[in-house]
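As structure tokens, here come the structures.
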Structure I
Amino acid sequence: MRILIVEDNTVLADGLTTVLIQNGYDVEHFSTKVDSLLALKTLPFDLLILDLGLPDGDGLEVLTSVRNDHNPIPVLILTARDSVEDRVKGLNQGADDYLGKPFKVQELEARVNALIRRHHYQHQEKYKLGALCFAPASKEVRVNNIPISLSHGELTLLDLLIRSRGALVSKETLIEALCSWDDTLTSNAIEALVSRLRKKIHAGHVTIQAVWGRGYMLKESRENND
């Protein structure tokens, strides 16, 4: 398990590194926004410990970039900004936990272990078909290992179809599930939603096959089997 610490206080960073290594983690440390963003794009990490006050920018900019890249890495904000407004802002922008300075080492260890354990559990379940991969817990969808963005309705539709891949999902089932996000859903709206999702996942050699009057099923496309 590899942890990235983004902290410009060298003494604190060294102390955290020592503690985490003693807990069995591999640790990388960077003190700037630029270096940390480069590391996140080139190396896999299991947790990001992020300070907000960096010499070349705000740590929240790092957090925003991580989430815009659809990186599901758990993020623990570690900062002296301990007002309710700061905590709410960080959590709303995609942080998973928040620990104000000063803090007890034992609490840090407990939060780190809990975040990594929860992240590992949530990302165990993945559905794959062709070159399409879907992780329901994180809502991450990849086609040819490239993240793609789906609307809430498209995610709900994909979730239903990929869990039943190769089997028919009735229109009634789709309507019942999809009406939770659109109470005015019609048959035409479902067809339009299916069409949009079909186009987005086509490159993964999968297709949504319509069974007239009955429903839809997700299958590998013929071009992938030839």
Structure II
Amino acid sequence: MGKEADLGMSVPVNQSGAYVSSLLISDFFLPPDDLQNYKLLDYELGGIGLNDTTQGLQYQTWTLRYFPATDEFALEAPNTPLTVVHTAPDVTEISLAFDQNMNPFITYVEDGVAKYWWYDTALGDTTVSSLPANSLTPRCCIDDKREERFGTSDIILCYVNGGALKMRWERNRYTDEYIVQDPLLHPVYELPAVLVRVGMNKKNRLQWLCDLANPLDWCNYKSVA
């Protein structure tokens, strides 16, 4: 597994709370979450066009890029040229999802502060919200993109705070915070970890990929026989 490892857990989504199964149900990520993501580049499966769900949410792979020279977030797809959708300065990492209406949902770190840019139906417009202070590695996805799941799917917003893996859901407007695992430890080295990505795996379970919070700790890691 190298220094990254999958933290595969079952998360039944309902309105009463988050429940994580005790059984590890890991598998390969569904495309394009199986691609390598980078600090300022991310991929997400989505529809035929922005604000267009006529072909569902599994039509094509979209790419989100951040350009430090211009402070621009830009989306593109095989049938869509590079399109600027948001701007913010001093961004160091990004993550992309789409809601059920193909509105982009972008979480990012701006000057050390974890934020998310999303379409708020109550406002009828996009807005920027911040996660609690000291939140690290915010990542997002929509948990189930299949058309028959449109009525129950959610954007899942995940991050690490206080050493714990936490998440918020679209259905309650990202107001409630749920603890997924506390502390979040790398499943191989059992050392503090942060998120690399989150998405559905081939067993239709939400799955997290984590890495060491401090890679230098790996140099001192000693396996126990």
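Taken together, the values in this text are just the output of simple stated rules run on the coordinates, not laboratory data. In this text the structure is predicted, and so the values were computed from the model without any measurement. Cβ atoms are built from the backbone, for glycine too; each structure is taken alone.
Given a value of 19 for relative contact order in percent (Cα under 8 Å, 6 or more apart), calculated from one of I, II, which structure does it belong to? Don't jump to the answer; show the numbers that get you there.
Numbers: I: 13; II: 19.
Checking each candidate, the match is II.
Suppose you compute helix-only ellipticity at 222 nm (-39500 (n - 2.57) for each DSSP H run of 4 or more, over all residues; to 500) for every structure in I, II: which one lands on -13500? Can you show the working numbers first?
Working: I: -13500; II: 0.
Matching structure: I.
Using distance in nm of label points 7 Å out along Cα→Cβ at positions 106 and 202, single out the structure from I, II with the greatest value. Before the final figure, lay out the partial values.
Details: I: 6.0; II: 3.3.
If we compare distance in nm of label points 7 Å out along Cα→Cβ at positions 106 and 202 over I, II, the biggest value is for I.
When log10 I(q)/I(0) by the Debye sum over Cα atoms at q = 0.14, 0.16 Å⁻¹ is calculated, the result is -0.86, -1.14; to which of the structures I, II does this value belong? List each step's numbers first, then the result.
Working: I: -0.89, -1.02; II: -0.86, -1.14.
Only one of I, II returns -0.86, -1.14 for log10 I(q)/I(0) by the Debye sum over Cα atoms at q = 0.14, 0.16 Å⁻¹, namely II.
One of I, II was used to calculate FRET efficiency 1/(1 + (r/R0)^6) of positions 42 and 194 (r between Cβ atoms, R0 = 30 Å, to 0.05), giving 0.20; which? If you can, show how the numbers build up before the last one.
Numbers: I: 0.20; II: 1.00.
Computed on structure I.
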